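Engineer: What follows is a group of structures, each given as structure tokens.
Please treat every number below as a calculation from the coordinates, not as lab data. Every value quoted in this text rests on a predicted model; they were computed, and no experiment measured them. Cβ atoms are built from the backbone, for glycine too; each structure is taken alone.
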Structure I
């Protein structure tokens, strides 16, 4: 008799050991009512003491609360103690589960069955993840300059539940995009070597910030939260126009872009196409193909960056890097490091010609020409 009394006076959930949230008349408004207004989803176990089913079910519910922590809000209401709250909120028949989706979607009731109720709960998750491709990547990355951009590079179909939930948690604080492995241009632009890879791009930072811990919701949330709390400058130096080259697969080398795409980069070789005007689509496709190919085969820490320069406007660079005919397209591969030097491509521009030059460089057979002084300033600075 004493044993039965002891069991009946203890909650079936240990608040110190479970992620299932205790809900009462006192916290219902702040937790559930206000939570639904901010797109939170609640799946709540309503029960009575000694109802014969809930004690065993609570073990499974506790496991699911840990599994979906941060994604769904699992809670419990003991109707033997919370009679006033249960009089308004309890399901028709106890024990049972009740789903409270984000407003204004209606509630729904379930028997004590986890799989279906959790699946239904997840279907209400509101998220905003953009599928990135060559056509929309530049616009996505350059829009909303005040918001950091989170990128997931993946070789799997679909969008992971954790990533969808993160986009919901950081609504209006970060923008989320997903890049498929097949999008070789973006994979090479950000030098992604393994999948999945998660990174955050933040205005003012030259390099992405990479997520390196175990991919749990908690770890990812803490990683993203750092960027959601930081002040992001929005002055003219960080405007969309000032940094447009960061989002172009083959940007133009100018006085504004030079530091970001070539001169300020460590262990980088700049593959520069000299052209009298912006290259057409076929030429850009050739450069992007080479970029993808040589990114995938890079060894060690050497990086190739591909760009073009206006040979009519940048006459000082034409002379310094030995370009004889500005009416023809030609390529120079520049090492912008402390010992500035370059490799000259003598053939007319072609996929095969550029590839042979880069292969000679990779194989250690290329002849570099030394530049015995500082590189000339680019035209806009003269």
Structure II
């Protein structure tokens, strides 16, 4: 059997991570590489980040070891820092944000020191963004920044949905903040659609109260609006807010179709490791209403440049976006998203990433 050029060890804890891994594998193949993907088996849920990431790291090690023994790849890429923590063989590390940034205190008690050694000794780092690389512990290996490609999903029709957000990992993504702002800003007849979470899941989260989000899917990795509806929401009543519709889990095509109908994408994350959902919303012509947050939030500088009025106060931003939108917002967003175009990312993979992977094999 011919040895593949690259083995991609995929953690795939959320739909967003899986799609990012598929995009990287496809880009490597378009660059002429042969690629094998080894997917870690999802472990059972644990109560803390430290425990769930140990379980995911063990699952990734098992998947990597089996694939290395079978395929003898020339190079290995571990998708997420968690996948690399217990790696059986050195390889490049692909990540949106490191544990050094998104696992403070007890949440990263064992991950951070191990990550520091892995990032120092890795043949290459492959962060999603410059912001993610800036959070990496130093000294670290050489790096090639490879964004997750973002493209418009289709022709835009009538914008008949006032606003959309998503409820996957509601504590981290600030769903409680979004709902409170919507209640304050909404006019009669306007509706906010919450993708990625159904009403029953929201009620369970409300009843449970904040208990962390260890079931998020481990390590670095963005959750898309098609992703896991895990984690907990704020405590409070169980009645659905007025003017809010919980759409539940959606297919990729159904979710992007909703983006093409929505006027506003609203979010208020407590921390943002990348923000692929926000970039997709901009690509499909939504105005982005958001708040500053810690983390390598790739869409935040774009939102500020497009319309600074929509960044900061969420309720005020919602009303501004709905009542006084800028006519050229979508066109300018398309221009600013040029670095995330598939052909641009493919060029980075072809000209920078693949040569470095193979030369270090």
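Engineer: Quick one: relative contact order in percent (Cα under 8 Å, 6 or more apart) came out at 11 when computed from one of I, II, so which one is it?
Structural biologist: I
Engineer: Thinking only about mean projected area of the Cα convex hull in nm², which of I, II has the largest value?
Structural biologist: I
Engineer: Consider the structures I, II: one of them gives 0.95 for FRET efficiency 1/(1 + (r/R0)^6) of positions 99 and 139 (r between Cβ atoms, R0 = 30 Å, to 0.05) as calculated from the coordinates. Say which.
Structural biologist: II
Engineer: Moving on to the next point. Say we calculate distance in nm of label points 7 Å out along Cα→Cβ at positions 83 and 347 for every structure; which of I, II gives the highest result?
Structural biologist: Top value of distance in nm of label points 7 Å out along Cα→Cβ at positions 83 and 347, among I, II, belongs to structure I.
Engineer: Now a separate question. With helix-only ellipticity at 222 nm (-39500 (n - 2.57) for each DSSP H run of 4 or more, over all residues; to 500) derived from the coordinates and found to be -8000, which of I, II does the value describe?
Structural biologist: Numbers: I: -8000; II: -11500.
It was calculated from structure I.
Engineer: I, II: which one has distance in nm of label points 7 Å out along Cα→Cβ at positions 11 and 131, as calculated, at 1.8?
Structural biologist: Source structure for this number: II.
Engineer: Which structure, out of I, II, was mean count of other Cβ atoms within 10 Å over residues 51-58 calculated from, if the result is 21.6? The partial results should precede the final answer.
Structural biologist: Numbers: I: 15.9; II: 21.6.
Corresponding structure: II.
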